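Given below, in the form of structure tokens, are the structures.
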Structure I
């Protein structure tokens, strides 16, 4: 006897929702955003000051590493766009303006020192080529910290125009008690921050930062620069 085939309706399976585990889970609610921005600024700057003023070199190096890593972590948590951080390519006009003004400043500084009878180079045996390349890389890191981190957060809190002055002042204060570096970094920080505000790229600013820093080494005696040290390192030189 043939058994008729039977068909069974397939059970209806409800779609399973997969939780979103991306970094969006780390986003700070808008109600607390301003407080978190203040928290980032204070923590990063305190860590940086610890790196500048710790009594032992090993502690200074350790705190410098912690400060840099902290800044990068805060940046990753915020997930800003490349354009906001200034990591996009600059416009030709913006890059040309930054480079031209800075080149003219470097030439003017060299001519003024020569006119005053100063020696060029002021420090014939320092820095070495190896230290020069290290300084160029460090200049770019400094501009990332200054512009992509401190300026953008000051901009969120106070607006872009006020952020130029506040970020530049923080930058200069980090170079105390060196009178030469504090003075030049305040003037340079105002220029760097305003160029970042207008053209939003750290690459030409980083190049200019390195060029002007090396110009100071070329024109200023080490008795004033103390090997470009700041913080307690300047006092212990």
Structure II
């Protein structure tokens, strides 16, 4: 009986450890490993964006207008790894699960990028600051660097869960299933009126995008890599 109990306990621990491992974000992914690829080609020819808005110089991409650049390919579960650099007052974002790239705001999830050191964004709602699931869930234990310095994001989307790693620290873990209202988030904070579809109902198959020069301040991206999960 003791052997059976010991085996059962060992099996229970193994199952729980395996589940934990499967539900943990990639914090320091090896982007040289098999399955990783560049999100965009050097000339951005495999991106969707208005002509003349986005450009690439020495591997750094940026935009002259508030127009996103989108992946032509659509994704389900994936890990996205990239560097971004804010300017003074930057307000940008990484957009995932976008089933509509024209009216993308209510049909996607935005992982916020913002210059939280600026006058405007330092006073903004935590759900509008950097590494938040925009309008829904604030980040914790943030380690954002000031404008002009490069930051590192690793974003994992698997099923209805999203993990955000900023500069090596897990700062946000989100379960989309919990966000069933267009008025209030689970913590009681307000959902912006333009997010008119509950996050819990959003399709998971979609494009990945990067918001351009929004509110007059530029954003810079480089080293954008992606790996599909479960293939």
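Only the coordinates and a few stated rules stand behind these numbers; no lab work does. Just so it is clear, the model here is predicted, and its values are computed rather than measured. Cβ atoms are built from the backbone, for glycine too; each structure is taken alone.
For structures I, II, calculate distance in nm of label points 7 Å out along Cα→Cβ at positions 95 and 119 and state which one comes out highest.
Details: I: 3.8; II: 3.0.
Top value of distance in nm of label points 7 Å out along Cα→Cβ at positions 95 and 119 goes to structure I.
Tell me which of I, II gives 26 when you compute relative contact order in percent (Cα under 8 Å, 6 or more apart). Intermediate results must be reported in sequence, preceding the final value.
Working: I: 26; II: 30.
Computing relative contact order in percent (Cα under 8 Å, 6 or more apart) on every structure in I, II gives 26 only for I.
With helix-only ellipticity at 222 nm (-39500 (n - 2.57) for each DSSP H run of 4 or more, over all residues; to 500) derived from the coordinates and found to be -3500, which of I, II does the value describe?
Numbers: I: -21500; II: -3500.
The value was obtained from structure II.
Identify the structure, out of I, II, from whose coordinates distance in nm of label points 7 Å out along Cα→Cβ at positions 39 and 191 was calculated to give 2.5.
Details: I: 3.8; II: 2.5.
Considering all the candidates, the number was obtained from II.
Out of I, II, which has the highest value for mean count of other Cβ atoms within 10 Å over residues 47-54?
I
I, II: which one has log10 I(q)/I(0) by the Debye sum over Cα atoms at q = 0.08 Å⁻¹, as calculated, at -0.38?
The structure behind it is I.
Of the structures labelled I, II, which one yields 22, 16, 15 when semi-axes √(5λ) of the Cα gyration tensor in Å, for residues 87-222 alone is computed from its coordinates?
Computed on structure II.
If Rg and Dmax of the Cα atoms in Å, for residues 151-214 alone is computed to be 11.5, 33, which of I, II is the source?
I
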